[in-house]
Structure 1
Amino acid sequence: MPMKSDKKVIASIVRHKDIEKVIKYKENIKSVFILISDFINIKDIVQLFHDNDLEVYIHVEMIKGLKLDEFGFKYLKNVVKPDGIITTKSSHVNLAKKNNIYVIQRFF
């Protein structure tokens, strides 16, 4: 059974200026896919969206400075706290599952 929601849009952050647009139109947005950021800013960006009642998924290969090993995934789960991740790599899917992080696997 499909979930009912008035919020239909998934917003993608591809430039830092997109963050302001998402907050401005948050009433129409259910989830945010972060496709660009860095290790220093990602936690604050995720927190900003959570403070505005938005689900957040991070494309982990696009986060500059984030090492995608077991410790990197523990950092994501325990410090950054996204609702899930997006990845193109099966090894990252396995690490996310091991750390109980929701995963969207993107492939072409």
Structure 2
Amino acid sequence: MAEARLADVHRQMNELRDETKAVEKRRVSLDVYFLRHRLQQSLRWRLAGGKHATWELVKPLLQTMNASEAQAYFEWNSRAEILNALEQVARYEVRNVQRLMEEQTAP
């Protein structure tokens, strides 16, 4: 169950990334960042050239967009923050379940 929740969060992260990359003439989009040694994934903003960008760097770029486009980016950022938090919680749950199961099977 815990693994399924984590997989679902990762699926939603990929969908959100794809949604931001579908914007024509985009200057910034979300990308999934992997820390393999911790099995961690997180959504991060990237400039069109590939460099990572913080939300504080992205916000001024929104001033050049019309209101509905800018609103979409604010919503995407909120969704990204929520998914990043859910990913942390789900990963913690998976690790705890694994640890408890190992303790149950240990002599």
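Read-outs: derived from the displayed coordinates by stated rules, not from any lab. In this text, all values refer to a predicted model and were calculated from it rather than measured experimentally. Cβ atoms are built from the backbone, for glycine too; each structure is taken alone.
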Open item on the list: One of 1, 2 was used to compute P(r) over Cα pairs in 10 Å bins from 0, in percent, for residues 24-71 alone, and the result was 24, 48, 21, 7, 0. Which label is that?
Closed with: 2
Task: Structures 1, 2, by distance in nm of label points 7 Å out along Cα→Cβ at positions 8 and 48: label with the highest value - done: 2
Task: Entry that produces 22, 16, 12 once semi-axes √(5λ) of the Cα gyration tensor in Å is calculated, selected from 1, 2 - done: 1
Task: Source structure (of 1, 2) for relative contact order in percent (Cα under 8 Å, 6 or more apart), computed value 30 - done: 2
Task: Comparison of 1, 2 by distance in nm of label points 7 Å out along Cα→Cβ at positions 56 and 96 - largest value held by - done: 2
Task: Answer label among 1, 2 for the case where helix-only ellipticity at 222 nm (-39500 (n - 2.57) for each DSSP H run of 4 or more, over all residues; to 500), calculated from the coordinates, equals -21500 - done: 2
